[in-house]
Structure I
Amino acid sequence: MHPNPIFHSASHTKDIALARARGFGVLAISTDGVPLLSHIPFLLSEDGSHADLHLVRSNPIARLKGEQTAVIAVSGPDGYVSPDWYGLPDQVPTWNYVAVHLTGTLERLPETEMRAMLDRQSEAYEARLAPKPIWQTPKMTPDVLERMMRMILPFRLHITRIDATWKLGQNKPDTARLGAADAIADSGIGVQTDALADLMRQPPDL
């Protein structure tokens with residue numbers, strides 16, 4: 001997380017909302033060698049206390065024994081900021097972004113919970129596609145579904161800490177921040193620059 005506290009949330013309400021809406025992140029676990037990373041969809045509880053996810057059985061993280069300390073890193077919109085956009089002297093290039101880290105203990109759940117978890121996850125994502133009918137596992141041929149269920153394992157991250165950075169130019173005067181927001185929306189350097197610009201235009205009351 002960025003060391004400047006001005007970029008941190010006053011509460012975790014927005015952090016949880018962003019992570020739940022994004023529903024995708026990088027699961028990271030430290031090992032004796034190179035840290036293990038896995039890009040995963042997840043379903044975050046309403047209160048941010050836990051995140052449900054599944055891993056392919058052959059994933060190195062799934063092969064670890066016992067509970068593990070883990071982090072899910074969730075990225076929001078981001079984009080390059082040119083010093084010229086501020087209209088101020090002596091500025092430097094930077095990158096504005098939003099990121100949320102969910103830290104906790106990763107627990108492997110009983111395999112019997114895999115189907116119910118998959119149904120919960122698919123229902124949460126499919127509901128956003130309304131009026132499309134929601135896909136669920138009963139639509140699959142039973143023996144095909146059974147084979148697929150044997151390939152994946154359910155996990156739950158019990159979240160003990162939430163950290164977030166909302167680096168949106170809060171350390172700049174309003175006119176400079178808003179000028180940069182207008183330019184960043186059209187820059188195309190980054191991800192979801194329109195969404196980032198909208199966040200930058202909001203009062204810095206995070």
Structure II
Amino acid sequence: MKGLFITIEGADGSGKSTQIERLRRYLEDKQYEVVLTREPGGTVISEAIRHIVLNKDYMEMSDTTEALLYAASRAQHVEQFIKPLLSQGKVVICDRFVDSSVIYQGYARGLGMDDIEEINRYATGGLQPDLTILLDIDAEEGLKRKKDQQELDRLELQKFEFHKKVSQGYKKLAQKHPERIYAIDGLLPVELIHEEVVNVIEKKLNVNNT
């Protein structure tokens with residue numbers, strides 16, 4: 001039985017972690033076997049790459065190197081972790097996936113959204129999420145939420161203009177893939193966001209009758 005692959009996207013500070021945990025509990029209540037993972041990361045090799053790509057000691061990293069490191073981490077993640085779980089019929093919820101690279105490196109870094117999509121199509125063997133939830137939030141609000149965080153990573157330390165492009169890019173991507181990406185206002189109260197997520201899940205994946 002084919003599993004379900006759900007990705008959660010959004011700019012820094014959009015509240016992904018909170019909604020991922022609530023979604024996990026909801027699906028487990030519906031008797032689904034749920035596995036949470038993240039990008040970059042998810043395997044020993046992918047986590048090692050995460051340490052490199054997000055390390056603020058490597059601020060001199062080129063944009064192309066950054067994009068290829070993300071793709072390399074993702075290739076290992078998909079092959080070793082995500083695909084085997086999906087083949088077992090499990091629900092995999094991933095904090096970020098290809099869309100993040102398309103936006104952060106393709107759009108905000110200016111490497112080209114189509115080029116980054118192509119690189120990651122090769123890295124993932126063409127794997128696509130069944131559903132992507134985008135928590136839509138402006139850069140100003142996201143950074144405000146992040147300001148009290150004890151330590152920021154290399155991507156979070158980028159200039160405001162970069163984060164502004166990330167927020168703009170996500171809006172464009174949602175318009176490009178309306179059949180897969182569902183944008184939800186990230187400024188709504190946490191419980192209301194969760195209710196919208198549940199509505200999307202029930203409508204798209206028909207889990208309400210499970």
Structure III
Amino acid sequence: MHPNPIFHDAQATRNLDFARERGFGVLAVNGAQMPMLSHVPFLLNTAGDVAELHLVRSNPISRACRNPLPARIAVSGGDTYVSPDWYEVPDQVPTWNYVAVHLDGLLERLPQDDLRPLLDRQSAFYETRLEPKSPWTTAKMTPDVMEKMMRMIVPYRMRITGVDGTWKLSQNKPDEVRVRAAQHAAAYGFGSETDVIAAQMLGAGGAK
């Protein structure tokens with residue numbers, strides 16, 4: 001996360017809403033030799049204090065999490081390279097704008113009986129965003145096949161104890177300079193979801 005406080009002025013609700021809507025991030029826990037990472041879909045509850053997820057039983061994090069472990073989920077948004085020429089003011093340097101939210105907490109394994117309801121909640125959350133398609137449900141699975149697949153994965157809950165977000169959108173520049181950079185990012189930027197982050201850059205002068 002960028003250390004400049006100006007990029008950390010988003011309200012907690014904005015950070016939580018972003019993470020909830022995104023619903024996918026990188027789960028990290030400390031390992032013996034290096035951090036262990038896993039890219040996971042997750043559900044963040046309305047209060048923003050609990051994230052639910054599942055891991056393949058053979059995942060190193062799953063094997064390590066016999067007891068509750070400190071963990072972090074890093075959720076990334078759009079990003080784009082920003083050329084100093086786009087500012088049209090002297091003595092600027094290249095940078096990269098991005099949005100990222102970190103959820104910190106305690107990861108704990110849930111009883112296996114909690115898995116099926118979790119899978120149903122997760123699929124419902126994602127499938128309703130695919131309207132007008134009829135939602136997929138676990139009920140469409142052959143029972144024996146479903147049971148076999150569920151034996152391979154384990155449910156987890158992370159109790160959220162901290163939230164931090166970086167919204168690096170050139171808001172440290174004068175408004176007219178930031179707007180020029182955003183317009184160029186929309187037209188020429190490269191990265192991930194450059195149209196989205198360009199729009200966020202344009203709105204970075206408003207309320208957070």
**Fill in**
One of I, II, III was used to calculate distance in nm of label points 7 Å out along Cα→Cβ at positions 10 and 186, yielding 3.3; that structure is I
**Item:** Which entry (I, II, III) yields the derived value 3.0 for distance in nm of label points 7 Å out along Cα→Cβ at positions 26 and 122
**Value:** I
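Read-outs: derived from the displayed coordinates by stated rules, not from any lab. Just so we're clear, the structure is a prediction, and the values are computed from it rather than from any experiment. Cβ atoms are built from the backbone, for glycine too; each structure is taken alone.
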